[in-house]
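Undergrad: Below: a set of structures, written as structure tokens.
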Structure I
């Protein structure tokens, strides 16, 4: 199965299917990308694919980054940082990510064949470089 891109409750995501053959639902791992490179969901999926993990690996796009950049420009983000790095940029950024997560998670559960099972620790260890 190929990489899947889409939106979940308005949040962009890049999803990598479970490693190996699965006959049904698989566990779900959700991450957010970093603010520095790799700074988009797709770039983070490419940089940290977690190859070999038998779970859906879904990387969400953070607010004010990539396609969600303020006014579509980095200049607007820099202006917020210069105005007040904590209250004008970081606080809204984090609050928005936390606020939208429950709806995004519910939408991912509707879109992908996932379950509530944990990822087996032996599988994760064997997938490490």
Structure II
């Protein structure tokens, strides 16, 4: 259990989490733009649900993949997700069977913002409990 928590949150594994974020995002780009791949998920989850979950996970990986103050982590996470979401939508704009949507990008950025805020508060609470307890 200790090892799992270290992998998920310890600064020692920050670079690994950034690498996982890159692999995960690459998989989104490749798999998400295969013909019919997105349409096959419609019965399971809407585009908003998929974008929210995927980019929240990426935000978590970037937040805990960045070492520094909470402000630096939040800013880096939101900025990186905004760029990745724009790249995702840009690729969709040039793939004939997909179409880019500004709303999807906005969902990506909102997911990163909410995830970063929650992680910042949770991290601050955990640190204050560790100091006082």
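Undergrad: Which of I, II yields 3.6 for distance in nm of label points 7 Å out along Cα→Cβ at positions 67 and 107, as computed? Spell out each step's value before the answer.
TA: Values: I: 1.0; II: 3.6.
Derived from the structure labelled II.
Undergrad: A further question follows. Out of I, II, which has the highest value for distance in nm of label points 7 Å out along Cα→Cβ at positions 75 and 99?
TA: Details: I: 2.7; II: 3.8.
Max of distance in nm of label points 7 Å out along Cα→Cβ at positions 75 and 99: II.
Undergrad: For distance in nm of label points 7 Å out along Cα→Cβ at positions 19 and 59, which structure out of I, II has the highest calculated value? Before the final figure, lay out each step's value.
TA: Details: I: 1.6; II: 2.6.
When distance in nm of label points 7 Å out along Cα→Cβ at positions 19 and 59 is calculated for I, II, structure II comes out on top.
Undergrad: If you don't mind, another one. For which of I, II does helix-only ellipticity at 222 nm (-39500 (n - 2.57) for each DSSP H run of 4 or more, over all residues; to 500), calculated from the coordinates, equal -26500?
TA: On the way: I: -11000; II: -26500.
Here the read-out was taken from II.
Since every read-out is calculated from the coordinates, none of them should be taken as a lab result. All figures in this text were calculated on a predicted structure; none of them were measured in a lab. Cβ atoms are built from the backbone, for glycine too; each structure is taken alone.
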